[in-house]
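Before anything else, here is the set of structures, which you'll find just below.
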Structure P
Amino acid sequence: MSAVTDLTSPFPTAVVPAQPVPAGRHETPGIPAVLGADLEVPVKGGELVRYVNLDYAASAPCLEPVSAAVAAALPAYSSVHRGAGYASQLTTARYEQARHTVRAFAGARPGDAVVFTRNTTDATNLLARCLPRGTTVVVFETEHHASLLPWTGAVRLAPPAFPGEAVRAADETLAAIDGPKLLVVTAASNVTGELWPIAALAHIAHRHGARIFVDAAQLVPHRRLNLTALDLDYVAFSGHKLYAPFGAGVLIGRPDWLADADPYLRGGGASADVTGGAAEGSPITTEWSGDAEQRHEAGTPNVLGAIALAAACDALSTTGWTALVKQEERLIGLLRDGLARLDGVRELSLWGPGHPRVGIVSFIVDGWTAREVAEALSSEYGIGVRDGRFCAHPFVRHLLDGAGRLDDGTCAEGTAGAVRASIGIGTTEEDVLRLVTALSDLVSRR
């Protein structure tokens, strides 16, 4: 079905229905297809095999409806805002419609700001620049570097032994802090996939007059997010993890801190009025936009990235979370059961094997470094996984130490890492079984 452009809407946008998956491309009818599902790659000996992509947690493949939405927008692409021409007005409408779509997808409050950024890291750094003077940030050391590093003088909490301990640690720490404060936490770990008790942590934060910022980058590709129901103040996520790899991310949340802070970037769009100068014999002065979104989106924004992100949000919402979660839980269960049966393969976990998680599993293989495993899977079996410390070095060291990996001589502490397999839309049972079979072969070589 070809894309249709509705020019009568207040926000004209490309309407691209989620395409059903062709027979054999996926196991669940009605779930949209991803580009590259039929990619073939060379393995040792020169044979071409179908590529098994199990690296979704790093960057997910592009959904076909996302690619179609970008293609539909390109013929009329123009610069947004302040343009009188038809193409500029149409592109502006599409860009602002994308903001509304992303707001609805996240379950944000009507007055929340939706600021488009490059990615989650960019969004987090933006918020860090907007904190009121004297704000104390409390962050767990289990965070991705994007949430761990941007804060100045943060109070860092050790990895909690169980979810209740995370709530207790936040409670005690926030109670002892005066002045403005912000609790920072992930919704789903990018290392283990484990879900964090963000609703309980939000309740604790608000009880102590604090706000909460949630890194939702690994949550939104796998589970529905409802910022309002969870009572979150700020969330951030990335398009490239949400099947929209066009360089856009988003910060969503309460507008007051954002509207009161100096612009994250200074330039056109962020300014409401610029006066003075040599001709007037006075210094140049700038009145910044009072709108939190314009204030922090200086310059020409990534319009196509925003359209892509909104198209991914639309596609997932149209598909419905029930089918997506059911498919993922079946496949991740199959993968974890397969790993558990392999002698010498150990899954890494903070809160134990029974804790709920999204489609991410990290593990180590006795007798092999993580890089050796990842290279063998790629070169011999055509399987793509991630190895290393996943931009969460303190957390991975903690997990490896608990698994006895840092001092067993297999890896030096500075280079120790794990293997991460992650799944999503487009992953099949055959993909999972190929990984388990390949690992079984590698284990037998010890």
Structure Q
Amino acid sequence: MVSPAALPTVLAGIFMTILDFFIVNVAIPSTQRDLHASAAQIQWVVAGYGLAYGSGLILGGRLGDLAGRRRVFTVGLALFTLASVACGLAPNAGTLIAARVAQGASAALLAPQVLALLRTTYQGAAQVRAINAYALTMGLAAVFGQLIGGLLIHADLFGLGWRACFLINVPIGAAALALVRRVVPESRGAAGVRLDGGGALLVTAALVGILLPLIEGREQGWPWWTWLSFALAGALLVAYVRRRHDQPLIDPALFRERAFSAGLLTQLAFTMGMAAYFLIFALYAQQGRGLDALRAGLFFVPIGVGYLGASLAASRLVARYGRQVIAAGGLTRAVALAVLLVAVTGQWPVGWLVPALLVDGIGMGLALAPIMGTVLAQVAPRHAGAAAGVLTTAQQVGAAVGVGIIGIVFFGSLRDGVLPAFQHGLWYLIAVTAAIALLVQLLPRAAESRA
């Protein structure tokens, strides 16, 4: 019989990994002041986590299959908790960035094990409830991360300020570590699993080659090395595609499936817009409107309400309207962001922003919740597991790249003031979000009938 404590113990891990991507946004202004960090360093605090997380996810999943999912989950959870301590005690921006990268790498170890453990620990209706709880936990951590961060900074526990946003992981992680070996059963993948370490190295190096100039290039005036970095990243990706391995990190056959390629582009477009938006909105609320961290965090509540409501309705809507629900979500977000642009340009009172934020949350729920299910319904069954892993990876990688791009747009305009910088950022986000409605049309029409 499965212990009642197994589910909350496992979900504690995924809650922390998702929370830590978003909770940092509302803490950015106070972190930047306290550590005297540059704009590029602040971007690395956000993007470094997402890059390490995303690039290591598939390899982390393979390690769990090989060495035992509970064992790798436990190691990842312990390392994540220690990295959180390092973040909370960081004396300068460089140390914080290094600790954030360590957090992301640790998250890449533990996160893939969560869904695998739920699938092997529970069966039938219990498994459905566990996976629903998993999805709800991820959504709550993402949309309410900023509010939690605002509450922690406002409470200023023990005078910690922004550091509490990282140190809050310590009691959660310690409690889960105390329980995991006693309440979570071990499981492994099929025999014969091999690690593609070379492939992981090539992909990670290519992603760093893309992200490094995106974040550092603007501040340094786009020197020659930034363009060389882009070129090397392209060469590394080509080298990965051309290499041969009997169990490749990402199966090239996936990209020959139209549903997967179109879904991957749609997923990247969504996450590139979402993470970037949360970052610059938190900066605008605090630096442009003079709100403290708590009041800035409260502005994410209507987004969260809209997101959760739309997420609950999305599955029924997809069953009837298919891929066009995702398109409607993208267009809904674009309209909400356009209204927000009008509101901030006209300097409307902050309370008047709430309806646009609520509608924006609805758009997020309609677009994000159905993307993976719609794509996997059309992908060949033999590729379903690998496709899910790559799409999950794309969420984190897209978020990191989106933060890099928004940095060029937002911080490049900051000399004119926070308001113009936010306006330019919104124009970029409107374009990226509207593109979702076009990209999703590339999905095969059969996906609509099978979703």
Structure R
Amino acid sequence: MVVFNKVVTEESPSAKRVEKGRVRAQGASEFWETGSRLHHFIIEELKKQTGHNEEQEKIIIKELSEEFIKEEGGRMTFEEKRMLIESVEDELLGYGPITPLLGDHSISEIMVNGPKQVYYEQDGKLIRSSVTFRDDAHVQRVIEKIVSPIGRRVDESSPMVDARLPNGSRVNAIIPPLSLIGPTVTIRKFAESPFTVDDLIEFGSLNSEMAEFLKVCVMGRMNIFISGGTGSGKTSSLNVLSSFIPQDERIVTIEDAAELKLSQDHTVSLEARPKNIEGKGEITIRDLVRNALRMRPDRIVVGEVRGAEALDMLQAMNTGHDGSLSTGHANSPRDMLSRLETMVMMAGYDLPVRAIREQIANALDLIVQQVRLKDGSRKITHITEVLGMEGDTIVLQDLFLYKETGGGQGRFFSAGIRPKFISQLEEEGLSVSPSWFRGEW
């Protein structure tokens, strides 16, 4: 399902408060020139002082800024002086002009399309921000500030990079010559504290019966795949499902860029590594999945399956590593199966299609389909059981569904079918309520 977001030019009240007054001054070349001199002055002064923490540095920067402005900012208004100090603080302690947007918890994504065009997503809608950068070099410096602490680099020889901020937010940057509009940055923000299942119920992503059912399935070691489009909330749902894993189990998480925040004590987090400057040293998700099998995991959680690692993941599910969880990009549960087939073929083995489908059918128990609707809300639209093979086809059975009823409204309902693995859950001592499968609530 492809969702086209309406771009809104009127900024939300919270974003207006964040950026109030900033635009007028930032448009003036005198403001930038004074800011550049102030920036250079503070850096030189800070070099003379060492051993300060961030809070102490913030106080020093403010004092130095006020001292500088008394001498150099005679023609500036009080508001412009205040904004100049904030701007320099954002440069030195944050990530430049987008720092206020990063600090706004209601904003879920920030998109920098070159120096003069910044958008953000709030409540599922794209809004153009009044924040701008000075020029391409200004954006490039912010990118370098993001990627350098984690040992990544971005330049003409390596013009694309994936990174993350200290709070876990995911960053993708791409610069010229690949980007024709200047350095481009996309930041997917994540909540400081992970969403709980109660949060998802409150957001309307699913209802309490579906949540209880999924909790029992995770505790009963069902293999679950979460599928959906970009920005549909797959990672948030994976975090919530992972929180149902018992505390006494050893969990190994595998991701391209670490995003999962599990509360269990016995968790080992692995992160893939890109190639170095010489084009060597790459460690792929597939390498990590293979290595994880030697780490005595009770559960393997893969942030997202994108390629040949699908084969290793399915083999792990089929060889005693029950209760594995992962996500993948697909528009429906049936599409997810087709994508898994394609990804297994990417492993380079000449396997018959039927053999691949048997692997998938034997490995997976549930597919949870997540969709981002036109109004920006995220919904779990299908909880689908994988029944097995019938001829050359994998048989699916919808257990829970969400249907739109018009006017931006919809409802969750049970298909009235009990999954075939109920007896397996009951053997594990887990309680399964018959009311979950009555057909209508």
- request: Consider the structures P, Q, R: one of them gives 1.9 for distance in nm of label points 7 Å out along Cα→Cβ at positions 197 and 221 as calculated from the coordinates. Say which.
  value: R
message: I have 42 for percent of Cα pairs over 18 Å apart, for residues 109-180 alone, calculated from one of the structures P, Q, R. Which structure is it?
response: R
- prompt: Can you say which of P, Q, R returns 5.2 when distance in nm of label points 7 Å out along Cα→Cβ at positions 85 and 157 is computed?
  reply: P
message: By the measure distance in nm of label points 7 Å out along Cα→Cβ at positions 173 and 213, tell me the structure among P, Q, R with the highest figure.
response: R
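Quick note: the coordinates plus some simple rules give every number you see, no bench work behind them. Since the model is a prediction, treat every value here as computed from it, not as a measurement. Cβ atoms are built from the backbone, for glycine too; each structure is taken alone.
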